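Student: Once you scroll down, you'll see the structures, which are given as C-alpha cells.
What follows draws every value from the coordinates through simple rules; no lab data is involved. This one's a predicted model, so the numbers in the text were calculated from it and none came from an experiment. Cβ atoms are built from the backbone, for glycine too; each structure is taken alone.
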Structure 1
Amino acid sequence: MVTFDSSQTGTLESEWADADRWQRLPRYARPIEHLVVLAAHPDDETLGAGGLIESAGRNGTRISIVVATDGEASHPSSPTHTPWQLSRIRRREMRKAIDHLAPDAVIHHCEIPDGQLIDHVDEVVDCVVGIVNDAGGGATIVAPWSGDGHRDHRAAAAAARQAAENTGSALLEYPIWMWHWGRPDDDSLPWNDMVAIDLDADTRMAKSSALIEHVSQTAPLSDQAGDEAVIGVEMRSHFERPFEVFFADGHAQREETPETRETAATDAAPSAQPATLERDFFDNFYAGRDDPWGFETRWYEKRKRDILLASLPHERYTTALEVGCSTGKLTASLAGRADALLGIDISPEPLRAARKRLAEHSNVELRVASAPAEWPDGHFDLVVLSEVGYYWSRADLDLALDRVVDSLDADGVLVACHWRHPVSEYPLTGDDVHAAIAARSELVATVQHREEDFVLEVFRRPPGASVARETGLL
C-alpha cells in the first residue's frame, strides 16, 4: 500500500529550511549521458527527481523512466475507486507529468502489484539492466533511497543497486519519506553521502506543473472517508525547493568549494550504525535475577500496563503475538483478551518465569525466537511491541516492521510502547522506534499517548477507524 498519512504532521519544511548543516551540500557534477529513473510508484520520480529529469531532458540527455508498480493501492479504503481504476488514473497522470518534464522520455511499466515489490526485485533488475544495455551501457540510475522507511522504496533501491553493479552505472538515490520522519539534527542520517542538484526557475516551474498533474495524490478523490489526499500541502513543500537532494554512490564526482570542504571537515562521516543486541546481552542481564525490570513491584510498570490494555481498540482478539514477552507479566493480562496468544523472547531465561506464571493459561504458547530474523508463521489481529524495538538496529527495526505489516490481518492492530529516555547500550531510542513506525505508509496511528517517560501508540491499516465509529456511536 502507498498512503502518506497527511493527518500526521512530520518534520516541517521550515525546520529543514532553517538548518545550516545540510544546506551547504556538495553539488553533483558527474556527466549524465543516459538517465534511467526508477520509481516504485507513479509520482515518486516527479517528487524526488523531477528537476533532474527536466534539466537532463533540456540538455538532450536520453531519459528512460521505469515504473515498478501502478500505485493502485494508494487509497486502500476508497469507497469510490477500485484499485484497477486508480492504476489507470495514475498512469495517465504520470504521462502528463513527464510531458512537462521531458516529453521525449520513454516510460516502461513493470506492472508489479503495488506493495509487493519486495517479491519482484529480480524482475525490476532485469528491466533496468535491459534498458541500460540496449542503449550501449553506462547510465546514471536514479531510484528511491534505501533508507526511506517504505518497503517498496527499499525494494526499488535494492533493484537499482544491483542493476548499477551489473552494468557499471552510477547510482543516485532520492529520499521522499525521509523529509517527513527525519530531522536535520539527526546524526544517524548519512550526511556525507548527500549531494544536491540546483534547479533554475524554468526547471522549478516545470516540476511544479508536473506535480499538479498527480491530482489523485494531491487532492481528495471525493469528500468521503478513505478518499483523502495522499500528499498534503506540508509534504509537498519538501519538493518545491530550488534544489533536489540525492544520496550518491561512492564513485560520484562532487563539485568542491571552500564551503563544502568546511562542511566535510565539520560533519565527519557517521560511525557504523549500532548493531542489534545479541542473545548474550539478555542472558547476562537476566542471570540470577527474578525481576530485573521491576514488573512485579513498580507502580510505573503496573500503570503502563494498564494504559496499554485500556488502549486496545477491540475487546477481544482471535490471535495475538507479543514480541519480547520477557517474564510474562504483560502476557498474563493479554491472555485474558485473546483466544490464542503467542509470546516470543530472544532469551530462555525470562521464559522460565513466564512459563510458571502462565502454566494454567492453555491459550498461551511461549517460544524462544530471535526476532526479527526468526518470525512466527501465520497472521495476527494483534501484535504487541512493548519495550523491544530499541534493541534492534535500524535495519532490523525496518525488517521487524515489514514482518509486522505482513503478519497483520486486514483489521489487525499494532501496539507499540517504549521508554523514551536514552540508554547508552541500546542502538535506538523509543522515539526513534515510533518515528520509524509512523513513517510506514501501511499504518496509521489511532491512539497516541506520550509523556516524559514513555510513548504508547496504536497503529492500524488506513484509514484507521475509531472505536466510536466501529461500535456505531458515530
Structure 2
Amino acid sequence: MLLRNSFAFSCLLLCAAPAGAVFEDVPAGARQLGFGGQAAALEDPVSFFANPALPGASRKFEMGADFLGSHRTTQGPANFSLYGAWALIPRMAYGRMGTLTLAGQYRDDNGLLTQKTIAFGWATTNLLRTDSGLFDFGVNFKILQAADAAGESVSGLGLDLGAVFRPDNRHTVGFSILNLNNPSFALGALEDSAPRVLRLGVAEKREDFTLSLDLAKRSGSAGEKGNVSLNPGIEHAWRTERAGRLFSRAGLFLASRASALSAGLGWKHAASELSYGIAVPLTGAISPAHSLTLALRFGDRAIEDEYERMIKQEIKYRKDLIEALDESARREGLLKEELSSMKAEIDALNARLKDTQEQKASVAGEKDRLAAVVRRQAAAESELKALAEKRKADKLNQLRYDFSTDWQAYLKLKGGGAPPDVLRGSLQRTVSQYQDSGIDISQATVELRSLLK
C-alpha cells in the first residue's frame, strides 16, 4: 500500500506542471524583488543570499523576517510560498572585524514539496585595502533538506562563495558562486540538483538614487537547461522631515522562461525598515509574486535626537562659558578701579614725600610704604595680565569646542550616508570659519583634501 501511494505521489510530482527545481536562487526579501531579483552588488541586510561578502559593510546588529509568494522562479513557472528569518552579527575574529550571518528559510511548493535551509556565513570587513579600493570576501555554509508529502526527506550541504570590491563609497562590484558543490537530491522519482549560480553585479549610489545591474548564469535543473539572466534595477529615496525615508523601486528580470517586471515600496524610520515588492511575469500566466520584509537594526540612534542632544550640550557649555567670561570681566573692572585708586595714592605719597624731604626721620617709613604700594601695584598688574591671558585661552577653548562640535556633526553626516556634495560643503564652511583662528583644524583640512580628489 505504501509503495503504491509513493508511486502515485511520484507520478503526481512528475505530471505536475510546472515542476520547479530545488533550492533555486529566488529573491530573499522585498527589496531584492523590487529591484527585479537578487543582485551580487546590492547593499542590503538580506544580501548574503546573493553574495556572502556583502554583509561585511554592516556594523550594526540587524535581524528581520521576510515572506515571498510566487508562481515563478528564476528557472520558470512554479507555485510556492517562502518564509525566512535572519540576523547579522558584527564580530571580531582573530584580530579582524567581520559579520556573522545566520538565516533560516522554509519553502512550501503547494504541499507537494517542502524545502528547508539553514545558513551560517561570515563576511570580512575591509580585509584588503589598496590604492584602488577595498576588497572583502564571504562564505555561506547551508544545511538543505527537502521532503515530499509522503514524509520522505533527504538532506544535503551547500556552499556559497562571494567577493566584493568597493573602489569608493558610491560604487560596489560583486561576484559570487552559489551552490558551488551543486548538491543533488533524490526524493522518490524526483532527482534534481540545486542549480549552481554564477553572479556578477555592480551597484552605484547617487544622491537619492541607487542603480543596480546583475548578470547571472545558472546550471540546468528540473529537467530544464540552465539559463542566463540580466537584471537592472533602480531605487529612489524620498526624504521626509520627521517620518523617516520612503523608497520607490523598479526592476526588470530578463531570462528565458522567467522574465518579469517588478516594483516595490519601502519605509525606513529610525532603526526599523519595512519593504514590499511585487513582480509581474512578462510571459505565460499573469500571476504576480508578492514579498514583504521587516528589518530591525539595534544600536542606531535617530539623527534628530542626536542633534538635539548635541545642541543642548552646546547651549549648556556656552552658558557656563559666558558666566565665566562675565565673572572675569567683573574682576577685571574691580582690579582696574583698585589700580586707579593705588595710582592716586602713589601720587599723593610722592607729593607728601617731596614735602617731607627735610623730615629725614619719616623718610624711611614713607619709602617703605611707597615700596609696599608699588609691590601691590605690580601684583595687581600681574593678576590683570593673567586674567587677560585666561580670557584669551577661554576664547581659544570656545573656538576649539565649536570646531569639535562642527567636526562631530560632520562625522554624523558622514556616518549617516550623506552625499559627498553635502560633506564637501560642510567641510568647506568649517575650514573657512576656523582657518585663521589659531586652533588645530588639520583633520578637517586632510578630510577636505581627500573629498576634493
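Student: Where is FRET efficiency 1/(1 + (r/R0)^6) of positions 75 and 403 (r between Cβ atoms, R0 = 30 Å, to 0.05) largest, in which of 1, 2?
Tutor: When FRET efficiency 1/(1 + (r/R0)^6) of positions 75 and 403 (r between Cβ atoms, R0 = 30 Å, to 0.05) is calculated for 1, 2, structure 1 comes out on top.
Student: Matching task: 92, 13, 8 is the computed value of Cα extents along the principal axes in Å, for residues 291-346 alone. Pick the structure from 1, 2.
Tutor: Value 92, 13, 8 for Cα extents along the principal axes in Å, for residues 291-346 alone corresponds to 2 out of 1, 2.
Student: Then there is this: When you work out distance in nm of label points 7 Å out along Cα→Cβ at positions 195 and 355 for each of the structures 1, 2, which one comes out largest?
Tutor: Checked 1, 2; max of distance in nm of label points 7 Å out along Cα→Cβ at positions 195 and 355 sits with 2.
Student: Match the computed value 27.0 of Kirkwood radius over Cα pairs in Å to one of the structures 1, 2, and report its label.
Tutor: 2
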